[in-house]
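Take a look at the structures below.
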Structure I
Amino acid sequence: MKITEIQSTTKTQRVAAHSHIKGLGLDENGFAINIASGLVGQTEAREAAGIVVELIKSKKMAGRALLLAGPPGTGKTALALALAQELGPKVPFCPMVGSEVYSTEVKKTEVLMENFRRAIGLRIQEVKEVYEGEVTELVPEETENPLGGYGKTIANVVITLRTAKGTKQLRLDPSIYESIQKERIQTGDVIYIESNSGAVKRVGRCDVYATEADLEADEYVPIPKGEVHKKKEIVQDVTLHDLDVANAQPQGGQDVMSMLGAVMKQKKTEITEKLRLEINKVVNKYIEDGVAELIPGVLFIDEVHMLDVECFTFLNRALESTLAPIVILATNRGQCVVRGSDAVTPHGIPSDLMDRLVIIRTLPYAIQDIMQIISIRSKTEGITIDDDALAFLSQIGSNTSLRYALQLLSPASIIASTLGRDTITRADIEEISDLFFDAKASAKLLLQDADKYVTH
């Protein structure tokens, strides 16, 4: 008798640099727990970020800016991502790097404005008439092609929807059948069709089929209650940038010249200020009518010292706009030159913008904190490391940098597995640290052998 274990079909997520961050790790009173939610230490910075989260949730921080300042490898990006986790998936979080603004296709300020609009959400609530239920029958009705030939065309499609209360058969337009094919709807799926627009949305697979071995089923849902034809409140979350893009794309004709124009035009187009003002008017009207709710999200600009004077001037004006998100800046620079000028300022940010910022400082980690971070990271990556190796790797991190110590984990695990062990030992760390140089060791070697390198 052969017994085989069924492998899980769930997709394994790639382990990224901040996969272990789950939140700010605060207690109910807003005080930082030393080791919680993937974060270690930085208690004052985390508590300050917790207050910022409360301000954002109570909508009292729109149009303000926050600066995370500290040496490299002190957790600035981790803190910003933890803040995003605390806000939840419904609040837009738009991360970008300062160097992204330098494009050959669009203006610097346009890139910034796009990201500003991405960070502002709009929750639209509408009551629509829909047909909702489990698909029990899906039959396309064919007819002779009016253009002649042997092919046939879809005249209409007959679909039967079932709910807990009854069944209804519908005859739909061929254009709706195309939407059904795009959504990959089949018998046994729960769907709803908007009666006005004909839009089709697949909700999930009916839970009656939960026992079947279906690799494609993403989510099982119960059979809908009530009648098939009903009024349903539909909530849609969009960003202002989504509205800009949807209205900026010209609806060209079906002739050859229109299609050629669509192919030949450049990939990136600037959205005009006039269009944005028109969209703002429509959005404000929706908000006044109670149809929509504005959700100011978070725009996180890492390496903010890479922006130049023009960008900083634009930020000053954009922060005062009525539709402005919460802007979080991060930098690891001390006193440096503002790009595009000769002025030397703290963090490379002009003094007039510095006046608008609330600054949170991140401090270098102690060796105990480094040990805890390496331990958390090894668990996230599924790596086992013994206590002696952990202490030695923490010492390396203290002498060099935390990032270098974390980067040695995976190569050390490969050496351990090559030698037939599941656990990383001190010998593995010693071997891997000899194979890979850190920045300081590399710079020292460069000075010693300067005459062997090309210098011009």
Structure II
Amino acid sequence: MSTSGAIAIPSANLPLGDVPAWDNHNHAGFADAGLGTSDGSLRGFFTQWSWAYIEARMPQDEFRAYREAISPGGDERVANAIHEKYPIEKWIDESTEMQQYTSMGVAIRAGCEALYGEYANTEHLNQLMADARRQPPNFLWDKGCEIGNIRKACTISFGVDRKNYSEKCYKWEPYLDPLFYPFPIRDFPRRGAMAQDFLHGFHLVLPTYLKRYGIDAIPPDFADYRDAVDKVVDGMLRDGAISFKVISLYVRGLDFASVAEKDAVRAFVEMSKGNLAEHKTFEDYIARWIFFKLANSSRTPVNFHVSTTHTEPGTTLRMMDLSGLEETLLQERALSNQPFIITHAGAIYPGVRQVTALLFHYGNVYADCSEWSYYEYNGGVNAVVTMTEAAPGHKLLWGTDGTVPEIFTGSAITSRKMLADALQRRVDSGSLPNKLMIPLAERILYKNAEKLYGMSIDA
């Protein structure tokens, strides 16, 4: 038993436990202060995964109004009125009960048992969680790293609190998306509120990005705004950004088409007047501007979120198809030296074969296997088998994912087991010599990340 009260899993019992890990997809600290749709607790986590259940049980207009009301800056009176009208807490409980049958339910239990030991019932677990959260916010995340033998983590957030999270372990991976959306986009025609939530968050974060790097307000002039974008990206790199994250798939496809500057200027001017009809034109331009900037300087890797994720209508199957990403960015000759990473390797959909084809064809494209182990465990085993059989050994990275330490810790355990099961299947089937199993595991768990990010896991 460790001094924290957590169960210290012996390396012999942790799959591939003697091999240290570099987590390519970590959210330590992201929800320390709570989110509009999650307070950072385990129940808050399951609330996030209950939205599809809730959305199908109330009128769409009221669902959207509720989600907007509970978001940062929302109207608390509206939220309370709708909350009283519908049995939302009951629906969350019902949805949570159904989650116990999923891979996520298994991972959550594994994480809780590893962090807290045995607990008598849900009330006991809630008390253990509350007690642990009286510690500094890094306490549970550090324990999760200890349990999972994780020494480095690409920490995806709008900023990392260095008072609590050590720079040695938690390497910053800032989101680029707020820079794509300088003007608020509120009304989307699709079901659900996920797209609106993300767009609202991007617009709230953008001013903080600008102020962090000495820019008081969103510049109203196109050229000035583009200069501000350069200043923010340069500042993030100076502040230690090891990579960047793009999660715009939550609100649009990944087809960032080539746009003439004059067309981007026109779109920016119209957007500044409230006409958002050409918002994609500007998004495409400014995203490509950043990608070309990186390709011509630091070559800092860019991670693209590619997965269904979040049980709520929003991201459509057509949006998740990767042919648009291939045709607009990966085929761009001037970006052939810019590393791109497909995070989650397209978990559940678009499917691992499409991702594997990109890994096979493009030397600058990589993937990580985060998230699979708590979405679709056996699908994740199949995915690792497929990717490692077809793509060279340097192409796959390892990761966890999760905005609360319980699912992060559970994922650290189950994702290792998923990798071990996949490589053992290859050995058993004869598609991988036994003597290469551990060398390949070492590559996936940390050596590929060391090469890609240019630093030792122990640095």
Structure III
Amino acid sequence: MNLAVRRKCAESGPTVPAARGPATRRPRLAYVVNLFPNLIETMIFREVEELRALGFEIHTFSLREPDSALVPPEARRLAGTTSYILPMPFWRLALRQLSAMLRRPIRYWSTLLVVACGTHDGLRSRLRTMAHAVQGFAMLPDVEALNVDHLHAHWATGATTCALVLSRFLDRSFSFTAHAYDIWRERLALPQKLRNARFVVTCTRHNAEHLAATYRVERDKIQTVHHGTDVERFAPATREERPVPTVIAVGRLVEQKGLDRLLVACGRLAKQGVAFRCLVVGDGPLRTSLEAVARDVGIADRVEFRGQVFQDELVRLYGVADVFALFCQPASDDDRDGIPNVMIEAMATGLPVVSTRFSGIPELVIDGETGLLADVDDEEGHAAALRRALTDQALRTRLGRAARQKVEREFTVAASVATLARLFDTVPVCGGATVGSGAPRRRLPLRA
């Protein structure tokens, strides 16, 4: 294919796709992720599987290889078809940079200049982006061998830097999905990535409005695609009234989850004589301090820290819980959640949610309809909302039923991926053989 055609393919805007005839294939995609697959980001491997089922040929690239013990059983087959970039011998990494530089020297150096001169918060961030660009060039032979039509990255940090580098060098379009810390905390050349991407996806309207307003990006370029969950796997559970109801909180034990606020609220309820037990599922750097908070507020005997679990066990734990609670908040470094995926999963099982009016959460949890919300810093409000949910079985039943209906309408994997498919179908198919089933390719060796 000549260079002019490639540039046309890369630069065409996201117009409404023409109808595809039986001989026309869907775009061939390279998915670039920082760490794939992994236990925390289950939404990404579900997305890949669903897109493949719709006929997209996708090859996945991961900058790093996950610990095999932390790969969910249902995602292990995806690990076997993913190309991992690091670790790579230094000589091979250097050889790939030299090969790219000699092949298209102007494009190589101009691409490095774009990422090096991008907007960063300091020298350390700029050096990180340069390291990511080197990884992008290391991927070049394998991405080019696939003759992809489009690159898509998850997280607007390293993976998207690689996609930007490959896009410029190969004259292919790219897009990315921005989630949370990569919008609010890191900001690694984020304005440049927003401008150069064919389209941008983010998981909440709150994020989309922030990106458009802060970086003066056309609002139509930023598409809101809520994370979807598997509503068959996370099916409604039968819950009978129990004398001691259970509050469940699921997530990494980090500041933005607001688990310390949850334990403080539980301490208030214990002093008021409210019966409950609290189950905290997940692990993270704050575990020791959270255990200390539970002791300090006098509820250590009511709280169980379960640690990380795979999804089959998580489904079971949702089934024995009565209320899901996370009092999300901005972290001291400005990190934050959009809409926690675990909140969607819990609601899919019919659990009422108690949370905060923060970030994208009100897009999922409608106060008084699908859950109960309090202001971020209102500790009395946290305790009052949690008390209402724990002491009123009829309220829990009503909220839980509406929560399930909300997820079925707006937060399924199928609905989310259908929107992504429409976006990807706007990408011109630039040559190459027609594909059939969209089945994953065999894992490719990373050649020098």
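For which of the structures I, II, III does the calculation of semi-axes √(5λ) of the Cα gyration tensor in Å return 42, 23, 20? Value 42, 23, 20 for semi-axes √(5λ) of the Cα gyration tensor in Å corresponds to III out of I, II, III.
Out of I, II, III, choose the structure whose coordinates give distance in nm of label points 7 Å out along Cα→Cβ at positions 338 and 370 equal to 3.7 when calculated. This value belongs to structure I.
FYI, it's all coordinate maths here, none of it is from the lab. It should be emphasised that the depicted structure is a prediction, and the values quoted were computed from it without experimental measurement. Cβ atoms are built from the backbone, for glycine too; each structure is taken alone.
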